[in-house]
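So, here's a batch of structures to check.
Taken together, the values in this text are just the output of simple stated rules run on the coordinates, not laboratory data. Given the structure is predicted, the values throughout are model-derived calculations rather than measurements. Cβ atoms are built from the backbone, for glycine too; each structure is taken alone.
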Structure P
Amino acid sequence: MKIRGTILHTPNKGQLEVLEDRVVSTDPLGVIISVVPYTDDCQPDIELDKSVVLLPGLVDTHVHAPQWPQLGTGLDEPLEKWLFKYTFPLEARYSDTSFAQRVWQSMVPKLLGQGTTTAVYFSSIHEAATTALAETCLAFGQRSYVGRVAMDHPDGTPDWYRDLSASDGVEASHRSIVDIRSMPGNKGLVQPIVTPRFIPACTDELLSGLGRLAEAESVLTQTHCSESDWEHGYVLERHGTSDTSSLESFGLLRDHSVLAHGSHLTEQDIHVAAEAGAGVAHCPISNSYFANAIFPLARALESGLRVGLGSDVAGGSQSNLFRQCEHAVTVSRMLDDGVDASVGAETRGVHNSRIDIPTAFWTATAGGAELLGIPVGVLAEGFVFDAIAVDIGPNSSVDLWPELDDWPRVFEKLVRCSTATDITRVWVAGNEVTTSSDNQLQSLQPS
């Protein structure tokens, strides 16, 4: 395939690169083999309108798929109460596979339509629902990591929604890995991922077993880590050490492990995670509700920690990663300046905490890809062509003024203002997966 257009991407942290009027060529596997200036003899298969720009597809490193029906609601409680009041009752419904399939077939195309070409999913504890999620991702062409959630602790989970035992949890997770890998037509686009919910929901026996499973199956791991005052404090009290050290002891802190939130990581925790090759799924909107702190993104990146961006559906009220980029910048400013006016300006904030839009977008593309260890997030030779076409023309959500707006300003406006309606085409691995009303189910109706 050859596609002609102007490329906007961030191959390095904080660095916007603009490649005007280029032709991107891919091989049959969707790998980019060249990016060259357009000439009359290029003969592209697709020519984007001049009002449309080409960006890398977005990488969402933390999505709770079963929570899709509660997106935008139920954010009135602290985490430890929110789980039992809203989330566990909803997730328990996924024992009904037909309900699960309705949700998955609503969610996956909507996320693709918002530009999310890669998603890292927590499913529920149910094997059939988890397999159905993986099948839906494959059917719609979304690159994904799908994890059956393992949780068995009698205090951290309700008796009506948990694995019956640690051994049952490990065995079910192993069967889920086998099922996802053996789906007909799955050539690696959809990957399993070992998913202990978090330490408060898991016994030590389950955590140890999942660590051994991840090692034996060479599978990535994901979990929540130092998310809130309550969660971080619980682990310190139970294990006498932080989440990162505890996860490391169970074999769950591995290369490309995805640690959701991390707002309470210490400098030592950041060092331990970075040394292991793990990283954080930064979820700025969700953290504003549940974390009791702001994740120090600038400091983490400076320390060499891998960081991607996450929506944390539905602890985060926005599934669109452009909104998460904008909020990541906002909370970094709040951390830098401080928020309590009764404290002197010189001591109110944590200085040098600010990030900019190119850095935020990098976490949503190349940074997330580095966290997962996959060659996407950059539109350059050798990377896989996961991409989105975004309209910035007069009928788009981006209001441009040619006499004022250079490319950096256009890019900032695009990230801050674009909506799903501005995304005109979506590709994953070189295949167009653009969704339409013809391949989406009707929106779920209240029961």
Structure Q
Amino acid sequence: MTPQLTFLGAAGTVTGSKFLLESDGARVLLECGLFQGLRSLQERNWTPPVQAPALQAVVLSHAHIDHSGYLPRLARDGFTGPIFCSPATADLIGIMLPDAARLNEEEAEFRNRSGATRHQPALPLFTEADAARALGLVRRVSFGEAFTPAPGVSVRFSLSGHILGASVVQVTTAGRRLVYSGDLGRYGVPVMRDPDAVREADTLVVESTYGNRLHPNDDGRPILTEAVQRAVNRRGVLLIPAFAVGRTQELLFLVSELESGGQIPRLDVYLDSPMAAAANAVYARYPDEQDKGAAGRVPSRFHLAPTPADSKRLNDLEGPAIIIAGSGMATGGRVLHHLRRRLGDQRTTVLLAGYQAAGTRGRLLRDGATTLRIFGEEVPVLARILASDALSAHADQREILRWLRQLARPPQSTWAVHGEPDAAAALRDVIARELGWQVAVAADGQRVDI
């Protein structure tokens, strides 16, 4: 049987990464992500993409929820095989999956209490018990170490540079080599090391999040400096919605660097995200994956807001000051309370420091929304909204091409995934034009030979 790959998510969209590898009876799921953003996508989380008990293993590229967040549901539905990932990814999902479960349970409880549900009763997609069940299946594998998730399938991880623990996944089966980029990191940016080169692939699956864009030629310092200076001048708060894993650590490092260089004044910086605080501790344990001196670095006047009471006290905070809070696309988390409190204040500056998926509040703000619906009320947007892709942890079109050019020969087939339609199509076109490769955009549900 020719090995085959089926695209069960992140095809035609950015989220929900799941790719089913089948080879001579082996069934291995590459990635196990949640769909996020548009309601039509989120509803797909309720439909099982595969028969969970029939899977022999799951292989994860990294910890972000759009790649790992479906694991508790898979375990709830009967999956009992091993889940392979890098050691740092294992540590990070140990934080993130229970947190995602708590949010699911709290949302279901809120909907039942408020009557804001079409279902009686509203149920969580998964629970903390499901997350614990999934975490009990995790197997840690170091970069460069070959392992066998199923008979006849060999896998090896190499560094992708996206976030801590993030991997390029290299699979060998039935004499064929499949390479999956995972989320590809960037070159020459703070904190994370550059992506490792890959030399050989028969079939290549490559992310295309920024396949139609080029990042600014800086590392985020100019936009961050502008945002801080506005907060100082207006004596307001700089509010930064940030992913707990990756973006938060980069922001803390950059603020510290800018302070040390005298480019911004030393302000109080509040991290209002228990998960990000826990992730900081994980980052500090893996300095070898990061630039020298980056691991665990924070600004001089750095404060944690670990409890809900600590978070609420920030409502009375007078600027200038900086609040970093999750979630990064303002889909949930403590940042929503800060946005509701401060969006209507012209002194407030909001910095959107990463990708904002279609249908999220972050995307609405980036696109110029004048009001934002938060907790059932329309909040006026009078704050200054700044946004930049310079802080993105995803490679842009130029950086993806740089990574692809390191292959010793063209793959026989290349598939663009993990991008909105325009981005995936643009990456396909530039790969065909500049590299002359056979390349296509993966379609949802499509099965291809590898």
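One of P, Q was used to compute distance in nm of label points 7 Å out along Cα→Cβ at positions 98 and 242, and the answer was 4.9. Which one was it? Only structure P yields this read-out.
So distance in nm of label points 7 Å out along Cα→Cβ at positions 290 and 394, computed for just one structure, reads 4.6; which one of P, Q is that? Structure P accounts for this read-out. Source structure of the calculated read-out (Rg/Rh (Cα atoms, Kirkwood Rh), for residues 58-313 alone, 1.00) within P, Q: Q. Comparing distance in nm of label points 7 Å out along Cα→Cβ at positions 106 and 146 across structures P, Q, the highest value is found for Q.
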